[in-house]
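Below, each structure is written out as structure tokens.
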Structure I
Amino acid sequence: MVTEFPRRKIEFDGRRFGAALAAFGELKWIRAPVAFNAVFERWQAPILGWRYENPESKMKKFFRGIVEDCPESVDWCFEASFRNWFIVPCRLIEVMDREGGNFADSAVSVAQEDQDFCIQANTDMELILRGLEKAAREKGGRLFTG
């Protein structure tokens, strides 16, 4: 039996994530989250991934701060040990460690198991995006210069 969840409007899209992240450096790659999968008619666990052309180590502290300060419902991790950086619910890393695979595999597993979690995580991702946009407006690229 499939549980029905109300579809509420999620305010983020890939363009907004791209614009916010581009304020801090030249983006080489981005994977923005999609909150609801219309094909499978379910909420997805959000994954935000990106790569800068010339990342600076002090950027990591900034993104860790965003992850610590913005969300309210689930625990979040900033993962920067790969060439691509990610902001993901920590639960995805736990699933990945337990079941193998990658972030995408973990997101599918969580989406199949726990729609309430996915809704909460997407609500948090919206708050993370707002935090990135606020920092981009206030400081932009100046955050990492000098």
Structure II
Amino acid sequence: MRRHASVFVLMIFLSGCTSLFAPPPNLQIIDKLSEASTTVHKIAAAADLGATDAASYSKYEPDYVATLGDLRAAEAIADSRAKIYSGRPAGDAGSAISAMIKNCETKVKVVADQHKKSGLTSDQLAQWLVEQDCDLALKAETQLKSLSKE
């Protein structure tokens, strides 16, 4: 709940004066996070259907690899952008988005490890909030795009 409140405060903060307080949006970050989010939801849907026992890991391993690759690429771009704006509010906002991406990446690794070891259930996904955390990063970056049009 605290994280959701922080994101909400960040969005309000960013909406105040985008040219000073928000880094410019990056379409590559949005694309990479969209692809990662789609794959995370695909794995979650499979878990909802009970199709993610340990034996099924090899079927989903390419999805995990692609998702982690997308997240790492998005994080690298976001980190670079945050460094460009370092020392300014836009840098802080950029760092916050980068941290959200890193949090999503960490959770995807936990999910993949659990799936590989002993299978994956929808209850575990709900407990770890992996879908929600990955969506937060995408929503934050998409909000930058929306704000830049105003």
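Bear in mind these aren't lab numbers, they're just calculated from the coordinates by the rules spelled out. As the structure is a prediction and not an experimental result, all values here were calculated from the model. Cβ atoms are built from the backbone, for glycine too; each structure is taken alone.
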>> Suppose distance in nm of label points 7 Å out along Cα→Cβ at positions 40 and 128 works out to 1.8; of I, II, which structure was it derived from?
In response: I
>> Given 4.1 as the derived value for distance in nm of label points 7 Å out along Cα→Cβ at positions 64 and 88, which of the supplied structures I, II does it correspond to?
In response: II
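Could you figure out which one of I, II the value 29 for relative contact order in percent (Cα under 8 Å, 6 or more apart) was computed from?
Values: I: 29; II: 38.
Clearly, the read-out refers to I.
Given that Cα extents along the principal axes in Å, derived from a single structure, equals 57, 32, 25, which label among I, II identifies that structure? Don't skip to the end; give the middle numbers.
Details: I: 57, 32, 25; II: 51, 27, 24.
Clearly, the read-out refers to I.
If helix-only ellipticity at 222 nm (-39500 (n - 2.57) for each DSSP H run of 4 or more, over all residues; to 500) is computed to be -14500, which of I, II is the source? Don't skip to the answer; put the middle values down first.
Working: I: -14500; II: -28500.
Structure of origin is I.
Given a computed value of 16.0 for mean count of other Cβ atoms within 10 Å over residues 120-127, which structure among I, II does it belong to? Please report the intermediate quantities before stating the final value.
Details: I: 21.8; II: 16.0.
Of the structures listed, the value fits II.
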